[in-house]
1. Tell me which structure, out of 1, 2, gives 2.0 once distance in nm of label points 7 Å out along Cα→Cβ at positions 82 and 474 is calculated.
2. For relative contact order in percent (Cα under 8 Å, 6 or more apart), find whichever of 1, 2 sits highest and give me its label.
3. When FRET efficiency 1/(1 + (r/R0)^6) of positions 274 and 594 (r between Cβ atoms, R0 = 25 Å, to 0.05) is calculated for each of the structures 1, 2, which structure yields the highest value?
4. Suppose mean count of other Cβ atoms within 10 Å over residues 130-137 works out to 21.6; of 1, 2, which structure was it derived from?
5. So Kirkwood radius over Cα pairs in Å, computed for just one structure, reads 30.4; which one of 1, 2 is that?
6. Tell me which structure, out of 1, 2, gives 0.45 once FRET efficiency 1/(1 + (r/R0)^6) of positions 290 and 522 (r between Cβ atoms, R0 = 41 Å, to 0.05) is calculated.
7. When distance in nm of label points 7 Å out along Cα→Cβ at positions 194 and 346 is calculated, the result is 4.2; to which of the structures 1, 2 does this value belong?
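Rule-based calculations on the coordinates, nothing more; no lab input. Source: prediction; values computed, not measured. Cβ atoms are built from the backbone, for glycine too; each structure is taken alone.
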Structure 1
Amino acid sequence: MFNYFRKELDWGGRKLVLETGKIARQADGAVLASYGETIVLCTAVGARSAKPGQDFFPLTVNYQEKAFAAGKIPGGFFKREGRPSEAEVLKSRLIDRPIRPLFPHGFRNEVQVIATVLSHDMENDPDIVALIGCSAALTLSGIPFFGPVAAARVGYREGRYLLNPTEKQLEESVLDLVVAGTAEGVLMVESEAKELPEDVMLGAVTFGHQAFQPVIAAIVELAERAAKEPWPLPEVSEAEKTLAARVDALARAGIAAAYQEREKQARHAGIDAAKKDALAVLAAEGLDADKAKGAFKELEADIVRNAILDTGMRIDGRDTRTVRPIVAEVGVLPRAHGSALFTRGETQALCVATLGTGQDEQIIDALEGEYREHFMLHYNFPPYSVGETGRMGSPGRREVGHGKLAWRAVHPLLPEKEAFPYTLRVVSEITESNGSSSMATVCGSSLALMDAGVPLARPVAGIAMGLIKEDRGFAVLSDILGDEDHLGDMDFKVAGTEKGVTSLQMDIKITSITPDIMRIALDQAKDGRMHILGEMAKAITGARHEVAATAPRITVINVPKEKIREVIGTGGKVIREIVEQTGCKIDIEDDGTIKIAASEQERAQAAIDWIRGIVAEPEIGAIYNGKVVKTAEFGAFVNFLGSRDGLVHISELLPGRVNRTTDVVNVGDAVKVKVIGFDERGKVKLSMRVVDQATGADITDQVGPKGGGGRDRFERPALGD
């Protein structure tokens, strides 16, 4: 038998259940977490010792969704789950970010956390369940972990915060915010908002933090019954203390002098020289220089952090609120539909916008079902951007995460698809980086989209804030450098417009921060954002009046749903012919919406006329252009309205008597016809004799009633007649 433990609580109107001891019992910690009918298996396993020479904490978090969780079979040739989707990568990061700061300093043992979605009820997103389950698994495992943490999703509608809104409720919410933290404070925030004020955003964070306190209490109660014996905490040896002291004595002056350099490359060269000199002395003294990396980082952090707190001046000579010089340019690539080069200090993003049709939409196969995405934002971080060599390959987790952050910032400002029926793709190439390239991507993407003629409601800008917090005080830093990010305590990114916040992301490297610090950071970020928007306005203030000449022109028409089949034709014959003849791209939706994309308006109009001809109903008395498609003894069949045919009886070919149809018309002739009625089967009856074939004018009054020549209408001749 096994020791089974269960903790259950009502949370946000649904039942949250944490179970352990039944599944995955060989893992150090395993929790089956369920919320509603969404179930996630969370496991934590740690290596009992660190690898020799390991100088970092190797934590891996893997979130994976199984297709069977939604009663589906995976697509593709192999019919099994493959590489992680973008959504899985983002949720892996969502779990990693709040738990990583809670492992003890100096802990170097490898730890792997895996969250596997086993059931999805299509109402409760598994990400919150997975984060809570992973926190519980770590808390039970005995692995050194200063948790537990918990998380909540917060929505906002009609002035009221919503706790863990369902998928349907989120569609009506103007906020989608995830907040995670401990009992003491907040560790992580991720959000998308529709231009909400700073106080509403701060209120959402506070609301979420208070709301998940019962979950933390439940994990603690479960741990009191089921937790394994804790592992010993890593201790700093006397040798490490001696090494740290020698590093401080040998390198402090040189590193402090290097940090007086305001240019990144010169600064890093000075730091490397100081380290090299110190390492040579350490080796001569017989100390283990290979273990000095951590000591150097601690020394750098002490120098930078105390200098900011003591003087209020930063590495590059700025005060805590000043934003680096900004240069914004648009239209830098002549053949692109929209382009922008955004430079802020030593960070630079080249952003390019491309407009496509519905055929370019991304098809996403998610647990919730297949759907199409018409806005894509891709972020690339080549190694040359930081003056290094490196592997070039598929996007890593960081690139996916930064791209999604910028996507969330810009997405709320996009026009409705019905008003601007383009598929949009923005690519951000980071060409230089020294702090907050993701926020440079937000600014550059906004500029590129406006340059492409995309009618954004308002320009969007972003800024990254930092924090230095010690017992003697703290400092909030606007527009942080890369070094300030690495050596500081917070990465707090805020994006939005002049009206409000559209995205907020926060990661804390210490145990928590207070609401007062968050309020200061939000206010300071607003000032910085307004400054950046002003600098961006020097390049462009709004969307161009027309899309670029190189972009397709899209025209939207609507036809009755029952007519879609006629437009497509048997086996797609008709629509293929329209595309081949006009050179247009045509998208047809189930509701009768048809989008025609062409580089030239004449081609688009030809396709529009063709389609309208197919779906139009012939009107009695109306005159149409037609083409003879068949002749017979009793008359000619004319195609006159798209694919619609009608009969011109031999008596309706000319005002006088006609002996043979082919004396007047032959197959392929262009003619003008008038609709004069319908037979008992609904077939169209046409006339040529009452239409001036040169001008298309109705001459009924001039020719009078039909003459006596010819056979009666629709009377087929007898054999031998």
Structure 2
Amino acid sequence: MKKILLNLVFLTFYITLTAQVDRSIPDADPAPQINFEDPISFEMKNGMKVMFIENHKLPRASVNLLIDNPPIIEGELNGVGYITGGIMGKGNSFQNKDSLNEEVDFMGARMNFSSQGGSASSLSRYFERVLTMFSQGALFPDFSKEEFNQEKNIFLDNIKNDEKNTVSIARRVENVLAYGVDHPYGEFITKESMEKIELKDAIKFYDDYFKPNNAYLVIIGDIDVKKTKKLVKKLFGKWKKGKDLDEKFLEGSANEIKEPAQQQELTINLIDMPNSANSEITFQNLVDLKMIDEDYYSALIANRIFGAGPESRLFNNIREDKGYAYGAYSSIGDDKYSKAKFRASTSTRSQVTDSALVEIIKEINKIHKIPVSAEELKNAKAKYLGEFVLAMERPSTIANYAINIESNDLESDYYKKFLANINAVTAKDVQEAANKYFSLKNAQLVVTGKGSEIIDNLEKVSFENKIIPISYFDKYGNSIEKPIFNKEISSEVNVKSIFLNYVNAIGGADVLNKVKSISTSASVKIPNAPFSPKAEIKQKHPNLNSLVMSVESMGTLMSQKFDGENGYTEQMGQKIPFEKDQINSEKEKLGLFEEIYLDPNKMEIISLNKVEGKDLYKIKINEKTYRYYDAKSYLLIMKEETSSQAGNEIKSITKYSNYKQIEGVLLPHKREIVSGPQTIVFEITSIKLNEEIDDSFFK
């Protein structure tokens, strides 16, 4: 059904909510005086540093705990840290999970844990109890076999789902290429490493690394410092100090952090994802930047102007001017233990992958050679001012700032002077920082997308009159030879023969022509949705169709109908008639199985490529629609469609699998709809053929 795909994607956005961008720029001058209150601090005998910040504006209080360990190499047990953090907070020696959750909910409190610490907050009248429960969860977690198995299964499911996710694979390989797999930042969790992890490994990880030696505890809010200090000593005083963790990270030790190798020249690194609807593009280089560095503020402003928001140069070029993508952003990191990254990225259509890549390079070259304007500098500072002042209203921000001062050896007035230092940055400072940290000489251009569609143009991309070399990697970051993107197609194969083989594979023309209606029921999985809708899809010869999505407790979420002449979409109480081109598209359908009546002479075979282990024929149906058929079974595996919405082109892919026979007709029982990072899965629960459906049902 035409455009159901698009409506489902926008329904997903409605369910998960979208943020509105505020582009207003406040005045940059002068920098306000930040009233960052110095915490009352003390160090416990076990080494934990404790900080209190009293604030009686609101009757609330919060606690933040950070275990500031150096990065840890997990090796063949990669993922043990995540699974350890996942178990924590699911009950402890004093309360089981259900009792703990009930009490937290009753108090309206929040509490969470990870293998690097945790946080909790509540109304001040409950805070003594919440702090007690938090300490029990942190120091006496219940590592039950049941919770361990549950967390492990969740991670295994996530790993399985990510194996086909272009964005997840792109991020993984980017880190491997930047740091190497023998560096903590380049390691990644695999099915094999997760399956090796046992409960005893999680317990050992907690015992080894969840220690007060490098711990910081910050308590902020409506508290009595003297009383709270006494409580902290009581709750955390028996937390035993571990070995000096610095010994574990000395050069030559089992957990030595090796400096990642520096890239020697600008390169394009391609990860082929034959089923990808878009290309993920990342420009990255390693930076040696720390918060104590004199040019830290200059680097922040340079990144802000270049690509840190919707008012930046990169965003305006890629989205507003060229229309290549919905957005393009950059970020610059700082790290006291190892090198961080400068990163600029976007997600764009395959057809403009090379063009978007060229524009990123152009923008970096521009900020290297031409000083930023006074207006850009003023606006960037003003944006920092607004965000900084707003952030100071959040207790979590103040807690992080307090921890940063202690853990990064910053001056006690670091954040009091922060805006003044930002305000002091000049255009010359920005240019120098950009040249130092946005490197074109030894950067990596990482492209993850459909190689067969982008390789020809990528091989022409140049910098300073020199073609940029291309290296190829698999989805785990292993170097490989250039893939064969297009296989030779036999002269005996044409669109007509593929359609005929498909029709015969699913039942034959005689059987298919007897099917006058198809009624389908399905359960639907939508990412981040708190529920799983049900879908009822009905189709009647030649082109009548209906889709209704509903949730038992909420009723109908969306319906879409076409009666052969007109159609509409009804969603969120609004009934929107089909546009003329959509009506014409639906009218062009002459039956339930399009391959029987489509004119193969108006179509062409584009390629024969391997996609997810199968050789698929790619057929161009029209300018905006492609279909992929298995070269062995001839079953339809995938459809690729481009639709227009609000002036933007949206590419969506529908995957078909789990074919089962229904009354002599082979039909797919699973459909995955992919559009950008969103994947919506239809699991077919029943299919009925030739059900009596009155035409009025489609009105």
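1. Details: 1: 4.5; 2: 2.0.
Going through each structure in turn, the value belongs to 2.
2. On the way: 1: 9; 2: 14.
Structure 2 comes out on top.
3. On the way: 1: 0.00; 2: 0.60.
With respect to FRET efficiency 1/(1 + (r/R0)^6) of positions 274 and 594 (r between Cβ atoms, R0 = 25 Å, to 0.05), the highest-scoring structure among 1, 2 is 2.
4. Details: 1: 31.2; 2: 21.6.
It was calculated from structure 2.
5. On the way: 1: 30.4; 2: 28.9.
Label of the source structure: 1.
6. Values: 1: 0.45; 2: 0.20.
Corresponding structure: 1.
7. On the way: 1: 4.2; 2: 3.3.
Corresponding structure: 1.
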